[in-house]
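Chemist: These are the structures in question, set out in turn.
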Structure P
Amino acid sequence: MGTLVEFIRSDTGEGPPTWTFEDVAESHEILVAESELPSAPTHDAEVENLMLVTEREAQSIAVIDGDTHTLLTKIPAS
C-alpha cells in the first residue's frame, strides 16, 4: 500500500461523503435518560475550567479540574 498522502489524494469515485440530519438522528445514542440525570453537578469544579485529556493507552478520557489540577473522573472512550 502507498503512503497516507497517496491514499488521501486518491479518487474513490464515490464523490463527497454525505451526512444528513436523518443520518445523525439514526446514529444518535442516548447513554443516560434525561430523567435519570442529576439535577445539579456532582462536583464542585467550575464547568468553564474543566479539562478533558485523551488517555490513548488507557482508552479513556480524563476529566480534570483546571483550578486544582485534580482528577475528577475517567470516561471510557471505547
Structure Q
Amino acid sequence: MDTLRQLAYLDLGGLPLLFYLGLLTYLLLLITVGSMVLRQRRLLRFPFRVHHLLAYLTLGVASLHALLAIASYV
C-alpha cells in the first residue's frame, strides 16, 4: 500500500498524480457523453464502437483513480 500511496502523491508540475487522473477521468466522461450526443444529432458521423472504446477507457482511468485514492487513505 505504501507504494500505491507514493504513486498517488507523485508530484507532477506541483500537483499530485491523483489530481491529474481525476481530471482526465472527468474529461473522458464528458467526451464520451458528447460523442453520443453529437452522433444522435447527426453532427458527426463515426462508428458506434468509438463510444464504447471511450467508455472502456473512462472506466479504466476511473478505476485506477479510485484505487490510488483508496490506497492513500488505508
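No lab work stands behind these numbers, since they all come straight from the coordinates. All values reported here derive from a predicted model rather than from experimental measurement. Cβ atoms are built from the backbone, for glycine too; each structure is taken alone.
Chemist: For which of the structures P, Q does the calculation of mean count of other Cβ atoms within 10 Å over residues 5-12 return 13.5?
Modeler: Matching structure: Q.
Chemist: Say we calculate volume of the Cα convex hull per residue in Å³ for every structure; which of P, Q gives the highest result?
Modeler: P
Chemist: Can you tell which of P, Q yields 16 when relative contact order in percent (Cα under 8 Å, 6 or more apart) is derived from it?
Modeler: Derived from the structure labelled P.
Chemist: On Cα Rg over 2.2 N^0.38 Å, for residues 13-52 alone, which of the structures labelled P, Q is highest?
Modeler: Comparing P, Q by Cα Rg over 2.2 N^0.38 Å, for residues 13-52 alone, the maximum is at P.
Chemist: Here helix-only ellipticity at 222 nm (-39500 (n - 2.57) for each DSSP H run of 4 or more, over all residues; to 500) was calculated and came to -4000; which of the structures P, Q was it taken from?
Modeler: Answer for the origin of the read-out: P.
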